[in-house]
1. To test your reading of the models, identify which of P, Q, R gives 14, 44, 29, 13, 0 for P(r) over Cα pairs in 10 Å bins from 0, in percent, for residues 121-208 alone when calculated.
2. Ranked by FRET efficiency 1/(1 + (r/R0)^6) of positions 17 and 81 (r between Cβ atoms, R0 = 25 Å, to 0.05), which of P, Q, R sits at the highest value?
3. From which structure (P, Q, R) was helix-only ellipticity at 222 nm (-39500 (n - 2.57) for each DSSP H run of 4 or more, over all residues; to 500) calculated, if the value obtained is -9500?
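Read the figures in this text as sums done on the coordinates, not as results from a lab. Only a predicted model underlies this, so the values are computations on that prediction, with no experimental measurement involved. Cβ atoms are built from the backbone, for glycine too; each structure is taken alone.
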Structure P
Amino acid sequence: MIEETDTPGVMKAMAAVAKRDLVLAWKRPGDVLNPLFFFAMVATLFPLAVGPSNEQLEFSGPGVLWTAALLATLLSLNSLFVTDFEDGSLDQMLVSSVPLPALVLGKSIAHWLTSGLPLVIISPVVAITFRMPSSVTGVLMLTLLLGTVSLSMLGSIGAALTVGLHRATALLSLLILPLAMPVLIFGARTVSLVASGDIVAGGLYFLAAYAVLVVSLAPFATAAALRISNE
């Protein structure tokens, strides 16, 4: 159990882990750009396939953008613990005096900053291809902001369970998709509702509550999964 006097040290260690992952991501820009290109390509090619009909684009746009965001996030999850596993940093994390959930939370925050936040930032540009008005684009960004936080935290659990395994990407997708379905459904549905002029507060509250729940529980589940995978 962490004493109150240990809290500053835990926060410092968590920030150090996050900073390390951000520096590594800066040195490997391809790991950050690949999900962004995937998201942009899927979202921009779809209108070319279905045609320029406003009704069709407004109907399918939220689902397409949210599905593309989910798949783009899954592309980057497999590398969350792979580098630490290969260079031995994971073993040091497991035996560290700092609680493992705090270190895991730091890595998850870094993953969201390099994978989830960029999707939120470029989403207004991609939304132009679906002719979304600014009011709908704002809600889209808010749902992606809340949803990508949940996806990064849930993905850390799957990445921990599959670290070091052959063909881990396919297994990771199978583990995470059932847990991510509520985020996908409520995220896309909320954007659809605002496009039709309906009330969207319920969907936003659900996404926010889901994000708080996942942030609270996922680091402990991920830490347990890492210990199991290391045995």
Structure Q
Amino acid sequence: MRITTIGLDADDTLWHNETIFRLSQDRLREMLSGFASHEVTTAKLAEVEKRNLRLYGYGVKGFTLSMIETAMELTGGDPPGRLIADILAAGREMLSEPVEPLPGVDHALAELSEAGYRLILITKGDLLHQEQKLAASGLGDLFAAVEIVSEKDAQTYARVFDRYGTGAAEAVMAGNSLRSDILPALEAGGWGAYIPYPITWAHEVADAPEGHPRFTELAAISELPGWVRSLA
């Protein structure tokens, strides 16, 4: 089997992301503690986020709007004067968080690139913010192409691997989300390397395709180059 192309997710695969979202959720629960319990705020935010995904897409800006809507609903449409300003400030802080690659990322990507594999960044989220994070990470020069998409499905992977590689059958997709990174890549005919992150957004939870011949779970991204080599 020949592998020519490696697709890589960005958030929580190359650098921290969900941890930052969870900290902002904690802040929102504290802001709204006079109006609702932490459990009620968590459930309402999840409901609003799910409802808004098709309108706002993924990323900090859509999440900030969902936090504002959550606050509006839990305060009966009449939030205290500072509450919306505090939520907007939390969103701005999320956008300005420093980007530092997760352990082993730089070495694994450099090893794959030096071995001649074509690296493609395939990620969801806000275009400007994802571009800024990639630039801040210092990893940009390792990628042959960058695709920031509104959704990851089998058609997306088939299109990207056809455009930048030699088709899905000769491509690996590596990421921390079974729902977005692995299952649709397998459906497209590619290979999937699941690299779990300690925290998973509820919207990204899915069952692993145990026994699938083109699927593996790795303990860390440092194991990715060795597994890709083993496919040959």
Structure R
Amino acid sequence: MDLRIACIQHVPFEDAGVIASWAAARGHQFEMVRLYEGQGLPSVSDVEWAVVMGGPMSVHDEDRFTWLKKEKEWVRRVIERGCGVLGVCLGAQIIAQVLGTRVFASAHKEIGWFPVFRAYDAKHVPLLDMLPTVIRAFHWHSETFHIPPGAVRVFASDACSNQGFVYDERVMALQFHLEITSDGVLRLIEHCGSDLHNGPFVRDSEAMTSNVLQFENAHMAMHTLMEEMTKTIRKRT
């Protein structure tokens, strides 16, 4: 049974990466919704799984990006309906805010490949059973969130203690990127290169693209997570 997946894209240079190819290979219905082009959000009743991607804007930029308010309301309704939801970077911060917690500036910008560690409470989260306890992931963020009420913190890093959470077993928020391709990293460098100032958790552009194995391992983890989320979502539908 294929699933109806709506993927929300905020800027042209941050796409779904290997999530799109994973969905196509498994025959899922995968719809890209490009908010930056003015595309409207699909009916909540037509969605079984929402994937909310990243972007350089903040969740607080509603005045600048007028679609943000409607998107947050749509994400809230998708969660309330019992659908699966995966949020990446900005998408994770949107989920956090929708679930009633605060999004704020991190102590450090985190840009480049850094390990994320399984949090202690994550041992009770079945979604993560097939994932390694340490994953080298790609990061590009300067904001973070508190863990929402009722959610379980599942990942942390040296730079940021709240790297991800799970809510109601089928809503996953990840501050980091497992889906990103080498082309995706190059696009981020091109469009957001002004973020690359000196800092303890900021890597240079060459270090971000030179190690092919980092991408391969991240993509394996992404595929595993998508498979585990699929099982959970099918049990709910």
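1. This value belongs to structure R.
2. Ranking P, Q, R on FRET efficiency 1/(1 + (r/R0)^6) of positions 17 and 81 (r between Cβ atoms, R0 = 25 Å, to 0.05), first place is P.
3. R
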